[in-house]
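What follows draws every value from the coordinates through simple rules; no lab data is involved. Computed from a predicted structure; not experimentally measured. Cβ atoms are built from the backbone, for glycine too; each structure is taken alone.
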Structure I
Amino acid sequence: MTTLEAVVLAVIEGITEFLPISSTGHMIIGSSFMKMEPTPFLKLYTVAIQLGAILSVVVLYYKYFFKSVNFYLKLFVAFIPAAIAALLLGDYIDKFLENAVGVAIALLLGGIFLLFVDKIFKNQHVNKSENIDFLTAFKIGLFQCVALFPGVSRSGATIIGGLSQKLTRQAAAEFSFFLAVPTMFAATLKKGYDYYKHVGQISGEEIKLLAIGNVVAFVVALLAIKMLIGFLNKYGFKIFGWYRIIFGAALLAIHIWWFPLDFQQEKPADKIILTENLR
């Protein structure tokens with residue numbers, strides 16, 4: 001991986017992490033277009049830089065993280081379903097991680113659903129994320145399980161989960177941001193452990209690339225979060241639905257008529273199971 005490739009992927013991550021368009025799906029596509037080999041480090045990188053993006057939430061909403069123990073307990077309750085699902089279904093989910101066609105189909109289907117989200121969920125009255133109870137947090141966490149499949153979008157799934165529990169767009173988006181913190185922190189730890197177990201010591205150059213990627217993702221995500229809240233309140237989800245449909249259809253067309261976008265298959269010895277991919 002070159003420094004330029006690392007920066008490009010980090011920019012993609014920072015922009016898409018909190019949008020309902022799938023950051024992992026976009027990084028898979030970006031890697032495919034750049035003809036990057038699916039090395040163990042690439043897989044580590046695409047997960048680890050998400051932590052940089054997630055830290056932007058802690059900076060922007062730092063007051064929430066010092067309010068009460070209940071705040072953390074609710075996040076933990078919401079985190080549990082996807083954590084269990086990832087452990088149980090990791091082997092099956094991993095098969096989809098190198099398939100750009102699968103990402104394109106997920107983008108299309110998710111886009112169609114987003115076209116109708118604003119009409120489906122009306123009369124939202126819970127306007128503060130801290131007003132949700134533990135059962136509501138758990139129900140939202142169940143929606144995060146769907147995002148185990150690349151292309152679905154973790155933020156999109158959890159925001160919709162919040163809307164289903166009568167949260168307003170802003171409250172649902174904010175809780176989705178908060179839930180990303182334990183989710184991606186755990187994913188980064190798991191991915192780092194897998195890398196160390198299967199590959200061994202990380203090189204100085206790889207550490208430099210991870211540092212650059214996290215800084216870039218952090219800065220870009222700061223801007224993306226501020227823009228998303230204002231945009232959702234004003235325009236809703238329909239534009240994201242159309243984007244997913246157009247992008248997904250374009251990917252399928254490129255794959256069928258021009259060149260395959262799927263990652264090349266790596267050797268079994270290099271295989272790392274990505275049970276933590278909650279995007």
Structure II
Amino acid sequence: MSILDAIIIAIVEGLTEFLPISSTGHMIIAEKILGVADNDFTKLFTVGIQLGAILAVVVLYWKKFVSPLTAGKNGWLFYAKLIVAVLPALLLGFLLSDQIDKLLESPLVVAITMVAGGIVLLFIDKLFKQPTIETEEQLSFPKAFIIGIWQCVAMIPGVSRSAASIIGGMQQKLTRKFAAEFSFFLAVPTMAAATGYKLLKGYKSITPENIKLFAIGNIVAFVVALLAIKFFIGFLQKHGFKLFGYYRIIAGVILLALIAAGVIAR
């Protein structure tokens with residue numbers, strides 16, 4: 001992997017991590033197009049640069065993450081709800097780690113789930129109407145747990161962690177804006193746990209040169225994710241999910257065509 005490859009993949013990660021279009025799927029496609037070797041470090045890199053994206057959430061919502069530390073007993077409920085919501089992903093991620101890694105190697109799975117997820121997003125705004133929950137204080141522990149279960153669907157490459165958790169939030173009566181924001185909050189412990197686990201398992205593949213690629217990748221992912229999150233919240237409130245649905249369908253069909261033509265292996 002060259003420095004240019006690392007920058008391109010990090011841009012893709014930063015742009016797509018918090019949009020409902022699947023960051024994993026886009027990075028797999030980017031790697032195939034760039035011709036990046038499918039080795040242990042490449043797999044570790046695509047997970048490791050999520051740290052930059054996580055930091056973008058913490059920076060943008062700094063007050064939200066820090067205020068519970070000074071708000072007494074009630075303030076800690078924010079962290080408690082995040083813990084409850086992340087439990088399903090931690091458990092399934094640990095139990096199904098090897099199976100998930102195998103799916104990550106399949107562009108065909110990504111293409112199919114991109115199209116299927118796109119179709120769902122075309123109708124999601126009409127499907128869940130009359131939301132009643134606008135803030136974290138109104139969110140109950142059972143609802144947080146159910147959103148966490150929805151997030152687990154994103155373990156299938158191409159589904160999108162953001163899309164799964166936002167849809168789960170809207171199904172639990174969260175407004176579009178708060179569903180998106182809670183998805184961002186939930187990304188921090190979820191992605192931190194996944195990244196930490198992968199780094200512990202694959203640290204032997206890290207060389208001094210790879211450390212430089214990691215640093216560049218995380219910096220780029222951080223900056224791009226900051227911009228992407230700001231754009232997404234504003235766009236979502238005005239226009240909803242339909243455009244993202246069309247994008248997913250078009251991207252999925254193009255990927256299927258490339259696979260059928262033999263340009264990208266299954």
Notebook entry, point to check: Ranked by distance in nm of label points 7 Å out along Cα→Cβ at positions 138 and 234, which of I, II sits at the highest value?
Noted result: I
Notebook entry, point to check: Given a computed value of 3.2 for distance in nm of label points 7 Å out along Cα→Cβ at positions 170 and 250, which structure among I, II does it belong to?
Noted result: I
